[in-house]
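Values quoted throughout were computed directly from the atomic coordinates according to the rules given, and no laboratory measurement underlies them. Being a predicted model, the structure only gives us computed values, none of them experimental. Cβ atoms are built from the backbone, for glycine too; each structure is taken alone.
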Structure 1
Amino acid sequence: MNTTIAIILAQSLNLVAFIFLAFWYAIPWLKSRSRVNALTALILVHLGRTLALQVYSSQQAGMVISNGSRDHVVVGDLVGWALALIILFCLRYRTRLAIFLIWILIAETIFDIGSATLDGIRDNTMGLLWGTTWLVVAIYVPLMMVSLGLTVWQLLSRRQETLMA
């Protein structure tokens, strides 16, 4: 097995595992919470996006990634982190702006994951990931993807509920 297949396999297996865990544990838990508390829990996952900053140290240690791709990953994740923090404040104070910002975060995250994946394919770096970067791509990205799906589900299935409940 080569390193590209290994990272794709790890990411795929973790995605499947997180989907099962979501159905077994997260969905029942989210259903038992208010809309604002459910959304808060799901948005908290995005505060981990500061992990992208570790790509600077990985690059210094020898990981092959272009400066453009590195900066693209970092900026996208820091924008997602900032949006998540603003959303958490909005949820805390029950402002209606929160829902709009969550949709913006969803779109930004889909664009960020998609474009970073395309960068990795274009630069042929998927098989060159190692250390913390490998763990982020193999574990954190699938977790974020499942959280994103659950967030969309919460927004659509509970759209009649206010944030005041």
Structure 2
Amino acid sequence: MKRIFGIAGWSGSGKTTLIRELIPALLARGVSVSTIKHAHHDFDIDRPGKDSFLHRSAGAHEVMISSGHRFALMHELRDAPEPTLVDLVARLASVDIVLVEGFKFDPVPKLEVHRPDLGKPPIWPGDSHIVAVATNTSLPDCDRPVLNLADIASIAAMVLESAAPLEVAG
């Protein structure tokens, strides 16, 4: 059964760097991992002129690109609403944990990456789903466990302990 855990924080806080370090730590513990990254803007993984781009621009609902090393599925929403996090996770192959970057306000257990020097307010005071905060400084006013952002082993242990089954997370 897939379990889910989120990494939340403001832009520039270090979410991607943390996930890049967290994945090998989880793999070393025998845990299979997939990720979902939320983009706040229009993005494209395809390039104009490529066959797959031409398929999509011609109106294909989904285009899959496949090789001996990987495949990618592009799904055009057109005017449909953005899929929910639960819908997206359901499309993934079975793994032990799905790490989610972004989706900071979705009701899943999360770690907030907080850097006071960014000048952004903490998210944890208004979100009961944030189970801990990782930072590079002390946070005396934080009412959640505070983890050192450089202590990947402790963060990995907390993720394994706190990740929730998909049904519970929704």
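Once mean count of other Cβ atoms within 10 Å over residues 129-136 is evaluated on every structure in 1, 2, the highest one turns out to be 2. Looking at distance in nm of label points 7 Å out along Cα→Cβ at positions 73 and 105 for structures 1, 2, the greatest value goes to 2. Largest in mean projected area of the Cα convex hull in nm² among the labelled structures 1, 2 is structure 2.
Figure out for me which of the structures 1, 2 the number -7000 belongs to, where helix-only ellipticity at 222 nm (-39500 (n - 2.57) for each DSSP H run of 4 or more, over all residues; to 500) was derived from the coordinates. Traced to structure 2.
Given that relative contact order in percent (Cα under 8 Å, 6 or more apart), derived from a single structure, equals 45, which label among 1, 2 identifies that structure?
Value 45 for relative contact order in percent (Cα under 8 Å, 6 or more apart) corresponds to 1 out of 1, 2.
State the single structure among 1, 2 that was used to calculate Rg/Rh (Cα atoms, Kirkwood Rh), for residues 33-112 alone, giving 1.09. Clearly, the read-out refers to 1.
When Kirkwood radius over Cα pairs in Å, for residues 9-48 alone is calculated for each of the structures 1, 2, the largest result comes from 2.
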